[in-house]
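**Q** Structures incoming, each one as C-alpha cells.
Nothing in this text is a laboratory measurement; each read-out follows from the coordinates by a stated rule. Predicted model, so just to flag it, every value in this text is computed and none were measured. Cβ atoms are built from the backbone, for glycine too; each structure is taken alone.
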Structure 1
Amino acid sequence: MTLIKSISGIRGTIGGAQGDNLTPIDVVKFTSAYARFISEKNNGKRLTIVVGRDARISGEMVGDLIEGTLLGCGVDVINVGLCTTPGTEMAVIGHKADGGIIITASHNPKQWNALKLLNEKGEFLNDAEGKRVLALAEDTDYEFPYIDQIGKVVLREDFNPHHIKSVLDLPLVDVEAVRAKGFKVVVDAVNSIGGVVIPNLLRELGCEVVEINCEPTGHFAHNPEPLPENLTEISEAVVREKADLGVVVDPDVDRLCFVNEDGSMFGEEYTLVAVADYILSQGVGNTTSNLSSSRALRDVTEAHGGSYAASAVGEVNVVAKMKETGAVIGGEGNGGVIYPELHYGRDALVGVGLFLTWLAQKNMTMTQLRATYPSYFASKNKIELTPAIDVDKVLLEVKSRYSNENVNDIDGVKIDFAENWVHLRKSNTEPIIRVYTEAKSVEEAETLAQKFIAEIKAICNLD
C-alpha cells in the first residue's frame, strides 16, 4: 500500500488501485474533505483557497483535479501554478485566503505526489485539524453545491517574483554586501521549481550562476533528497567551475544545503546553524529545532546568550514551539530554515539570502566558515520489528533504564548524554523504531547507535 494518510496531508504513488495509491478518485475525495473542513471553520461562508505545485510529472494532472474539485465544492481558487512550498504558503497570507493546498511530495521520487494542507495563516494543519479532514474523507453523507453556488478561479498568477522580492526586502538580507562579493554559485535544483526561483534570486543578489538540473521538467536527474550521496554532480561542478559555493534544494524548495568551495559538504544540519549564528549576531534571541536536529544549534544559541528549545519532529511542531518561546529563528536539521520575519514555514529562499549575507560579512570561504562551528556527526538507523511488538512499551522500558539521564519524551525518547545523544522514535506508517544518534565523531555516533539497537533487540527478544 502506497497511499499514506496523515495529519500533514495525503501522499502516495500515482496510478494503481483506488485507496491503495494516489488515484484521481482519491485526490477528489480528500480535496472535498479539506474543502468541507475549511467551510466548517468559517461557518459556511464563501471560501478562497490557494493552489500551487512543484514540477512533478503528475503535478498538472493532480492540480487540475484539485482545482476542479474545489470549484465543485463552491470554493473560489487562486492558482499560483508552478510555485515553491514556501511561496504557496506566503500566497495564502498575501491574498488573505482561507487556506491552501500544495501539490508536492517533497523529496520523494518522481512516482510520488501529495496534497499538503494549509490553514489561513499559510501554516500546516495541526494534529486535531488533520484528523478532522481524515474523518470527513470517510463521511459520504455530503451534497455538493448546485450550479449557482459553484466556485470560480479568481486569479492565476506567478507568485515567485513576489516571494523573491519579499526576501530581498528583509532588513537582515544585505543585498549590497552580497553583490559586492560577486559570488560564483552552482545550483542543483533537481529539475523542479527551484531551478527557476533560486537562480533568479541569486542573480538579483549579484551572483554569477552556473545551473545544473535546473530545467523544471519533473524528471529528477538524481534521487531528489539532498543528501551527500546524491550530490556528487554538483560537488564536482563546484570544483570544476572554481565556484565559491554550491546551492542545493529539494523539489519543493523548503530544504536547503550548501557545498563548499572544495566540493565537500557544508552539512545539511549546519544550514540552520549558520543562519541562526547570523541572526543572533544582530541581537540576542531564542531558537528552536526538532529533537532529531544537531546540538550545534543549541551551542551557537547559548554562545550568543539566547535560549534553545526542542520540539517534536515535524514542521507544525517546530512552529508551535517557536511561537511559544518567541524564537527569532528556527527550523529542522534537514536544511529547513524558518524565519518568522518573513513567515512561519521552512524556506530555502530566505535561507539563501540570510546565509550569503553572513558569508559576505564574515569575509570567509565556505570551509573557513564551517570550521567556526562545533563539529558533530550523525548516524541514522532503524530497527525492523514485528507488528506484534508494542513499540510504545519498548520505548517506555528504555526511558526507565535511563531515567537518571536527561530524557525528553515529547516525541519518542531522546536521551541527552554529556557528549552525545540518541533519539528513538516509532514510525507512524510501519513497524520500525528510528535510531538517530549524534556525537563528536562518526565512529562514536555509530557505536552509540549500535549499542541502543542491540539493547532494543534484547528487550524485544530479536536476534
Structure 2
Amino acid sequence: MTLIKSISGIRGTIGGLSGTALTPPDIISFASAYGAWVMEQAAPQNGKRYRLIVGRDARISGMVVDALVCNTLLCLGIDVINAGLATTPTVEMAVTMEDADGGIILTASHNPKQWNALKLLNAKGEFLSGEDGVRILELTGASDIEYASVDNLGQLENKDFLNRHIQSILDLELVQAALVKKSGFKVVVDAVNSVGGIAIPAMLKALGVSEIIPLNCDPTGEFAHNPEPLPEHLHEIRDAVVKHKADLGVIVDPDVDRLALVNPDGSFFGEEYTLVAVSDYILSNNKGATVSNLSSSRALRDLTRKHKCEYAASAVGEVNVVEKMKSLRAVIGGEGNGGIIYPELHYGRDALVGIALFLSHMAISKKSALELRSEYPVYYMSKNKIQLTEGKDPDDVLSQVLARYENNDPITIDGVKIDFEDSWVHLRKSNTEPIIRIYSEAKSADEAETLAKRFMKEMS
C-alpha cells in the first residue's frame, strides 16, 4: 500500500490502513485542507459563495473518491459543480468558465487501476505553486478546520463541460476543421477504457474526421493495458492502424493530458515528437518562444531555432513549464511525454487541442504523419534509474557529478543536466524513494544508452 503527499496533491493505492494508503480518512483530511486553503485566499466576489469544480477519470475507485471529496467540500460550506467523467484539461477550463475558486481532478494519470489521486487547481484552472502546495500540506490533518453549520452547507450541481471545451478548440484560429473534414481522415483511437473514450471520439467527430475506429473506448476503468502511453504497451493500436489503413492512431492516458500518435505504417510517431510537430505548425503561423522541460527532447530546441525563435527549458513539472511560458510569452510549450500546452486555449496539458492542431497541420501541409515525422531532427532517448545504497545521500551524489563536470556549464535548476555536443544527460533525485532518475538523449539509441550507463557507473 502506498500514500504519497506532495505539493501537487495526494495520491496512493486504494485500500489498507489510514496513513499508509489512499483511504477515506486520508481523502477527507486532504480535501478539507484544500477547502480551508481556498477559503484563506480571499472572500468570494460580490457576496457569492465559494465554488469549486470536481471532475474525475473513469477508474474504478472514482465514484467513491468523488463522493468523499464532494461531500467534504459541501460540509465546509463550499458549493461544488461536479463535472462527472471529465478530462483533466476539461476540468481546468471549467474553473475559468464558471469563474470558480479552484478545482480538484480525481485521477492518478498513467498509474495502474489500484491508484487514485487528488490533483489541485487554483482559480486560474492551473496547478498550484510550490508555496501553495506547502500550505495545504500544513493544513492536512489540522484540528482547527471549521465545518459549516446545517444552514450553511454547500450546494451540489452537476454539469458537463465537454462540449464547451470542444467548441473552444474549434474556435481557435489555427484549428482548421473544414480542411480536416475535406481531407477525409481515418483515425484509430485507444483511450485505455477511461474518459478519453468519451472525449476523443467527440473531438474527432466535431473536427469532421471521416471515420473513427474506437479501441478500448468504454469508460469502465478496467484498463485494457498498462495505461502509460509508451510503445511497449500499444501493440493493439499499431496493428489496428495498419489493418484499417488509417491515417493516424491516437493514444491518450486515463485523464487525457498526454497524447501519443501512431503512423499509418504502424510505427510510433514518438511521444517526444508530439510537441515538436504541433510546435512546427504553430511557429509556421505565429512566431514566438517555445518551452519544454529539461528532460524533454532537444528536437524542440532545434526546430525552434530553425524557425528563428527562442527556446527555453524549465524544471520538470507542468507548473514550472507554465511559469516559464508566461515569463517568455511563449506561443507553445509542454512536456516531452506528449503534453501540449497551447496558451491561446489555456495553460494546461491538453490532448484534445493537441489532436486538433496536429490534424490541422496534416490537412494544411497535405503530408502524412509519417512524412511529417521524417522532417524533424532525429534523437533517441534512454530513461533509467539507479538505486542508491543505504545511507548514500542523493544530494551528495549529484554534487560529486556537478564537481566533475563543472567545465560543461551544467544546469542545476532541477537536479543536474549536462549538455554535450550531440547528446545530454539529466540526473534527478526522486522525492519518494532512494533513487536517481537518469534521462539521456543522443543521435542513436546505442549512444543514449551508453551515456546513461556511463553515469550510472560513475554514481554507483
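**Q** Just checking, which of 1, 2 has the largest value of volume of the Cα convex hull per residue in Å³, for residues 148-195 alone?
**A** Looking at the calculated values, the largest one is 2.
**Q** Can you rank 1, 2 by FRET efficiency 1/(1 + (r/R0)^6) of positions 220 and 348 (r between Cβ atoms, R0 = 25 Å, to 0.05) and just name the one with the largest value?
**A** Ranking 1, 2 on FRET efficiency 1/(1 + (r/R0)^6) of positions 220 and 348 (r between Cβ atoms, R0 = 25 Å, to 0.05), first place is 1.
**Q** Give the label, chosen from 1, 2, of the structure having the highest value of FRET efficiency 1/(1 + (r/R0)^6) of positions 60 and 300 (r between Cβ atoms, R0 = 41 Å, to 0.05).
**A** Top value of FRET efficiency 1/(1 + (r/R0)^6) of positions 60 and 300 (r between Cβ atoms, R0 = 41 Å, to 0.05) goes to structure 2.
**Q** Another question about this same structure. Given structures 1, 2, which gives the highest value for distance in nm of label points 7 Å out along Cα→Cβ at positions 12 and 412?
**A** Biggest value here belongs to 2.
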